[in-house]
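**Student:** Below are structures written as structure tokens.
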Structure I
């Protein structure tokens, strides 16, 4: 009987963390590494969050539990930050 359990891929976790950091940078949560200043770029943040949401939709059922949790947690953390930044814009 074949095993349908997805295999973990560390590159996936690294990718999600990188994208979440990018969104944090665009939402002014992380200082710009070049200027040291916090800047908000709502369009860029929305693009990253939209991409993560699309990834969650397209990979549903194909992720390990830890991968799915990481992606879900990243989105759950980023969405309120995005809405707060958008409302302050």
Structure II
């Protein structure tokens, strides 16, 4: 599967947004990073998925899989960031 990533906003360390497009799938991601007193950061992710064609059927059958994968990715990044701190 080929996915095209487009960075739509790069305002680090406060925000980073992008879109991800593949055949039948469009995903817009908006990421906000909030400083919590200099000791930690809260990451807020807003994801919007749009499906077309056959992927609409896949989304109906496996919709919760997308949320689970997002959480898995966020937890992996958290572990990576904390290991480097």
Structure III
């Protein structure tokens, strides 16, 4: 359980850094904030929250205006969320 909590904190930290990065377009920053909000909603089961956030992040990763470092961060977060949703 502590491992999942640690992994979620890492995901939140990456989404926070992405949403505060001035080199990333505004719509990407907003999407990162939205994905974090979906993940933080503890009323829903973890797999549903992760899937919802993954959908948002996948759309962001496919945005042609996203810088390469932002896309890499998003792919890493998606990978972490996929492992969280499968183990939850």
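Taken together, the values in this text are just the output of simple stated rules run on the coordinates, not laboratory data. Just so we're clear, the structure is a prediction, and the values are computed from it rather than from any experiment.
**Student:** For which of I, II, III does helix-only ellipticity at 222 nm (-39500 (n - 2.57) for each DSSP H run of 4 or more, over all residues; to 500), calculated from the coordinates, equal -22500?
**Tutor:** Answer for the origin of the read-out: I.
**Student:** Give the label, chosen from I, II, III, of the structure having the highest value of volume of the Cα convex hull per residue in Å³.
**Tutor:** Comparing I, II, III, the top value of volume of the Cα convex hull per residue in Å³ belongs to II.
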